[in-house]
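S.K.: The following blocks contain the structures, represented as structure tokens.
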Structure 1
Amino acid sequence: MQVKVEQATPRTATVEITVDEEQVSRTFENVYKEFNRYVNVPGFRPGKAPLALLERYVDPERVRRRVLEKLIAETGSKALEQESLEVMSGYNPEIDAPDIENKKPYTYKLIVPLEPEVTLGAYTGLTVEKPKRVVTDELVEQEIERRRKPYERLERVTDRGVEPGDVLSVEMRVQEEGEEEDKGPARRRLIFLGNNIPGFDEALLGMQIGEERTFTLPYPDDYPEEAKRGKQATYTVKLIGINVRKLPEVNDAFAKELGYENVETMRQRIREELQDYFERLGNELAEQRLIAEIVKNSTVNFSEILVKEEMESRLESLARELQRRNLSYEQYLAAIGKTAEEHQRALAEQSAYRIAAFLVLRAIATQEGLQVDQEEIDAAFDDMLEKGQITEEQYGEFRQNPRKRLELADALVRQRLHDFLFANNTVQEVEVSDLPEEESSEEEIATVEGGE
């Protein structure tokens, strides 16, 4: 076996492995012996057919796939060990394997990520700002208003026409430009005024129950469905009913519905909840700023394979979430105002930063001795049980579960890192009227409103 190593990009090695024809032939022979055990060859018991005859009864493509599988498994790890490469654990190499022929030498390549190199810069003695938001009476009332929304009900009105903010029960038919006329029955639907394309609500104002109107409007240029942008649509709307939104009164009964004793207690508790939330968010933002400074001060080299895998993972997660919300990728891009190229470029940058931040924090944890041992993990499970955070049954299960132990160890180390960073750097509180978004957070999945 001959091995050549190239390192054209940082912390990524391309390992070219050439296997001599003798080993290739031997692997083909062994694979045919495997197939011989269960392939039915007329006139022969399983495993007894001559190999020359067996070849006629076996799919050659399946044989080649199995040969490659065995050959790479046998030679790949040996080649990496032979060259003493520091391959990053947890990542599978990319395999560049052309087709293989029996009785001929074979060359393939492994592209492997090497262990990252981290040179820590200053990570103590830094100064960052922590945004602090004061909870005002106005914020408390806004939060109460938000909590009233889920209890909203619709109340029918019959003594007036349509006004802004109404919820209408209608029968509606939509004829879009370039489509055949819909001759089926009009569809019954609810229309929430304020959630529609420009001009739609205005066309309905003043309508009386039983009245029918027909009007034509263009879809706006930022409409989520790109194919409809700029197209005309003709709407025929018959008003069946008018409803107004009714929110519950802010009284003791409503406070009790939310789990508070009375209105006074509700306001006080909501103030405290908002203060806790703003404090937690301010700490998260300050921590992110500290990490960003440390990453900027440090030198981190890692393989692009890590970025590629991180991006693939995040795109798969996004696809699952879009499917759950019944949205297309195109609708998502329209909602965030980016092209696919712009979104994926931003995703690559975010992924690279996340990896760099993880590697820097891992290096700090190692250098400062912040890791946890098995006894500390057991003690943490004991503490969770004592505080009622897990049940007796979960306690027994989690202590024996390697994944749960790893998750808890990770959470403990993250808390130690947080405490260490805040204890060894200066965090200055700065009062703000509104908290900024998290600097390194991912873009949220936007809620894409349909609606005509």
Structure 2
Amino acid sequence: MGRTGTERFIGLEWLRFLLAVYVIVFHTFHAYPEEQRPFWLTELTGVGFFATSSFFVLSGFLLAHVYSQDGRLREPAPRFWAKRFANLYPLHLFSLALTAVVLWIIATAGIPPDDTNASIRFVIYDTNEDLGDASRESLHHFMSDGELLFNLGLQLLLLQAWNPYYLTFNPPLWSISTLFFFYLTFPLLAPRLMRAQHKPWWLLVTLAIYLIPPLWIIINQEYGIPHTGILHRMPLVRLPEFVAGILLYGWFREHRLKGWQPRLPGMLGLAALIVGSVIAAIWLLKGERFWYFLLHTGLLLPAQLALLYLCALAPHPRSERTTRWAQRLASASLPLFVLHVPIFILFSRSEKFLGAASADCLADWSSCALQAGDQPLSLWFYPLYLLLTIMVCVWTQEHAVKPARNWMLRRMGVR
């Protein structure tokens, strides 16, 4: 029970993978015709921010487990930063390059109506305010040359999450930027948090701090630009999730060292908290606008902590194959987070084109593109998309990201 230094939490490995899959479904499922989507699945996949926040909490938990020992770091901070940077940056650059290629392909193909705005310049202002009589198209924007260069610089410096106005290029890449900020703070925060006494009370303090930004927004009725973006992805605002993960691991470790774990009624209570919170979130999101801000930033944190705690208690499987696949899929979770959008764009446009393809396409592509634009996506092919995305991301992690990471570490003199 007390083996905490090198233990692999297989339950958390599966959780990392499943959270990534949930985010994929959250971002892509709505692209299918409403009449094809089961109502219950549409409702269940409508709280994608729960998965992203859980992933940030999980990052704090796992980093504390791997790099913290007796209230201090296992290795110097520069070495830690080098490893974390090398783990993120190759994937980040690969995603940017893939997105640029995909946008060029679909802009050239010109399948309407979705691809009429296909450009690296195209963005949508991030707001949750009532637009009144205005359409969502009023939020569409094409970046000027100056804006394009500025935001490209933010991307290359991993600072894109600090732009609260709109998401650029490949929207999920903001999570890479936020994670990197968390990694920068880890050597400063983790030793102090792991040494802290009364960790449950510090978790409550963290939750209270986390709720301050959404409460300020609600009190001042600032539901528009840039406040929505600040709450959505600003690293400082999201930092309490990472801090909570570190504190949760410290509390969990104290329990393990004492040989204590919750009994069945306690675990059922945690499970009820998780299920009840998700159901309540689905229902509340249909109500007043302020519920989105509270649920997105703060109110669901207890359920996310409970989810991690339960998954950390999962027993190690006897099958080595199951263990190996859990680790491979978990390692692919970050590629799944940031590559699924360009993969979906390619997959969905290919499906539309194949549905309208004929010999006449070679002679009159514009007519063929119009026919392809009229083709609805079929939900029957959605499992194929998920399977292909998982396969591509596992391959990318193992044959592109990992070798690039090892090359970078060798160049930096880190082993």
Structure 3
Amino acid sequence: MENPFELALMTIVSQEYVKKHIVHGTSRWVASPGTMEEVVSLVRLASEYGKSVTPIGALRRLGTLFKDGQAELWIETERLCSIIEYSPEDMVITVGAGMRLCDLQHELLKFNQFLPVDPIGDVDETLGGIVATNAWGPSRALYGTLRDHVIGTRTVLANGDVVRTGGRVVKNVAGYDLTKLLVGSFGSLGVMIEITLRVRPYPTQRTVTLLSGSVADVDRVRAELMDATLIPSVFECVNTSLARTLTSSLGTHGALGTHGSLTLAVGCDEPEEGTAFQEGVLRAWSSSYSLEILTFTSEQTAVLWEDYHMTLRTAATILRVQGKPSTLIEIAGTLLAAVNQERMWLSGCIPAGVLRLFFAADDDAVALVTACVSHLTACGLSLHYEKLPADHHDFPSVSQEIAIPDSKQTVHRLIYQAFDPAGLFSSTRLGGA
């Protein structure tokens, strides 16, 4: 017997765009609308039938949404992938939320522009999914996160209303900035269907310098760099295992890790004169603190960061550690001294004070993650899983799940009551998002 809800879905989008996806043994409906009107109709249909809803991009970031995939209808925005408006002279572009980041970058490059975000994830990730999770990568050190680049959205709310937040101009400061509320909301406030972005001119060259040595010496350079007037485009610490993986294709990995267990990656997006000045300062510091130093050309840098993303996106588990910029190197050093660093990758954005640990899908993953969680929890740090495998029941719980203050819970509930009183989008979230 046909399911009435499924039949109703097929009257809104054709049968080929309605499918079922199995999550933890339970089937969920996935509908892929191609227009704003279809998104509105799907949301209103779900409300009518009392079905919970989660917007998704291309099924790439399900591990970041929630652990058990409880939503009964997933609205996939992958077909909403067109460029709606692009003004290269104003460096502003409006696109459908289903557009892939790689396709956007390709179009922008035609005008020597780019969106300066490099999230660690699948190459097919959509902008809607990246914005919803506020995903970021090493470029955050200079360019910030998507909260700094999204200037407007068009969003379908739980009652089917379509609202615009922000605008299509950079100078848009009237009223409360609802756009920043939606960025990082994990789809718990509505379905984003359009996104307006501020883009940047593409740098004339992009280089990176690696400095490798003992934890103490690397930390001294970290302190020097934070006090200096340099403007690094990347300011990342990585463990030796990851550094050697990244540089192996360039044939320069032999010098890394000879003095210790950490490597500092310092990027530069400045013109030739600025790049030469920054490299000179870094070389002076490497000499003062007995660090191994490797510098890379723009072409080599592109290969290195491509390898960085290709390597880390294979991780089955990602554990995020929130610390302070001034203590991040020390935290990384004590952790690597306590566990087997050859079985995981470590990458930390110094200015953000965020350390991320990447674990492969092997038999020892649970034991290694458990050891890391135990060590970091004992240090009083805030932990959060950014990604978990489908079968994650043996993984230890982390502090983020039990440490949401009552005041924040109250604010969350008030926001969701205003946006989604029936809990159409937010009923499956802890504390909302």
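Here, each number is a calculation from the coordinates, and none is a lab measurement. Since the model is a prediction, treat every value here as computed from it, not as a measurement. Cβ atoms are built from the backbone, for glycine too; each structure is taken alone.
S.K.: In terms of relative contact order in percent (Cα under 8 Å, 6 or more apart), which of structures 1, 2, 3 is highest?
M.R.: 2
S.K.: For Cα Rg over 2.2 N^0.38 Å, for residues 158-237 alone, which structure out of 1, 2, 3 has the highest calculated value?
M.R.: 3
S.K.: Please compute distance in nm of label points 7 Å out along Cα→Cβ at positions 54 and 206 for structures 1, 2, 3 and give me the label with the greatest value.
M.R.: 1
S.K.: Turning to a different aspect of this structure: The value -10000 for helix-only ellipticity at 222 nm (-39500 (n - 2.57) for each DSSP H run of 4 or more, over all residues; to 500) was derived from one model only; which of 1, 2, 3 is it?
M.R.: Answer by label: 3.
S.K.: A value of 0.05 was derived for FRET efficiency 1/(1 + (r/R0)^6) of positions 150 and 278 (r between Cβ atoms, R0 = 25 Å, to 0.05); which structure in 1, 2, 3 was it taken from?
M.R.: Comparing all candidates, it corresponds to 2.
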